[in-house]
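**Student:** Pasting the structures here.
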Structure I
Amino acid sequence: MVRQLIDFFATRIEPSGEALRWMLVTLIVSLMPLWGSVIIFLLFKQSFDWGTFTNKAEFAIYAASYLGSSAYIVTKNFKHKNFPFRAWYFIGILVTLIIVVICFAGVYANSCNTNPLPLNLIFLRNITLIAFAISILLALSTFIEDLVLMNFNFRVVEEEQFNKLNDDFDHLSGGK
């Protein structure tokens, strides 16, 4: 059991580094509108707070984009690859996606209303930021697992190709 846990984590060291680099680049690029807004606010000496970026459930959109890529990774090659904890990942993705859809749709529908209802903006901020954090963790872990599965399959294919090449070479040279 202990050996299996060690092997489990050992096979994820290299893919984890690659996945962390991917996540860092993805976060920097996907949140460019936020970074740009902060720079403009600072440039024009405008005051801003978290509410500036969360009052319209903007982070629900960011979360949905990460959840979409995670859902693709978990469900691709459904019949051919054994994605670990596929059902749990999918349930986590689905529940988080339902939450962000409800948050964004509720805020959008309310803003289209001629007499909008008052929103609990602190709750909205907290729930969308938590959903965003969960979506990042799901995206990172699904990407790591996908890399582990790909590396495993590449090693097997590479070994099979090498063995076939050796057999073909032996056959050509009159061996075996």
Structure II
Amino acid sequence: MAKSAVIIKHRYNPEPRLSANQMTQYIEAGAHKRYTILQDAKFPQTFMLIRYEDAVGPAVGYFTSKPDALENGILKLKRKELSDDLTEFASENCRLCIDALESFRATIKKLDLGKTVFRPYELRETKMDIKGVDVSVSLRMMTEEVKRGGKRSIGAVVFKVEEGDRA
């Protein structure tokens, strides 16, 4: 006789949020698609995983005046990867983060940052009000640059890491 098991494919989110992309889709969608977008936000699938989180800290450290942050981050991840108590997912995540940091280190000299100054941003899960809609963002750094004439430009950095071909 086969065992019956409960498989949870979705979780419940009592305060659903929509990304900027989802808001754009919602505005342009018909009634059925709008319902689907809202249902997906309220009952998101459970297999969504965040990768590369261990690579973000060393990258932020590098930009915010810690020149050895990349090397230290890579060494720390290599030690962590050798740990016996890691799951297959965590071990693979270490390898991906190491690869991302090494790729970043190899291309860092090509960046032209001008006179931009970077500062770490301490708050996480910040909401920005865009025309009356709260959009959740995860900022990692603030930027500031003073142009000729004393005009200040202030911005924020959101990291996006993805696999691709190395050039």
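Where a number appears in this text, it was derived from the coordinates with a stated rule and is not lab data. Since this is a predicted model, take the numbers as computed values, not measurements. Cβ atoms are built from the backbone, for glycine too; each structure is taken alone.
**Student:** Taking 4, 18, 22, 18, 14, 11, 7, 4, 1 as the value of P(r) over Cα pairs in 5 Å bins from 0, in percent, for residues 41-96 alone derived from one of the structures shown (I, II), identify that structure.
**Tutor:** Label of the source structure: II.
**Student:** Where is FRET efficiency 1/(1 + (r/R0)^6) of positions 33 and 113 (r between Cβ atoms, R0 = 41 Å, to 0.05) largest, in which of I, II?
**Tutor:** I
**Student:** Follow-up question, since we're still on this one. Which structure, out of I, II, was log10 I(q)/I(0) by the Debye sum over Cα atoms at q = 0.08, 0.11, 0.12, 0.14 Å⁻¹ derived from, given a value of -0.41, -0.65, -0.73, -0.89?
**Tutor:** Source structure: I.
**Student:** When FRET efficiency 1/(1 + (r/R0)^6) of positions 25 and 73 (r between Cβ atoms, R0 = 30 Å, to 0.05) is calculated for each of the structures I, II, which structure yields the highest value?
**Tutor:** Comparing I, II, the top value of FRET efficiency 1/(1 + (r/R0)^6) of positions 25 and 73 (r between Cβ atoms, R0 = 30 Å, to 0.05) belongs to I.
**Student:** Using relative contact order in percent (Cα under 8 Å, 6 or more apart) for the comparison, can you identify which of I, II gives the largest number?
**Tutor:** Answer by largest value of relative contact order in percent (Cα under 8 Å, 6 or more apart): I.
**Student:** Supply the structure label, taken from I, II, corresponding to distance in nm of label points 7 Å out along Cα→Cβ at positions 121 and 137 with the calculated value 0.5.
**Tutor:** Going through each structure in turn, the value belongs to II.
**Student:** May I pose another question? Looking just at distance in nm of label points 7 Å out along Cα→Cβ at positions 17 and 57, which of the labels I, II belongs to the structure with the highest value?
**Tutor:** Structure I comes out on top.
**Student:** Could you figure out which one of I, II the value -27500 for helix-only ellipticity at 222 nm (-39500 (n - 2.57) for each DSSP H run of 4 or more, over all residues; to 500) was computed from?
**Tutor:** Computed on structure I.
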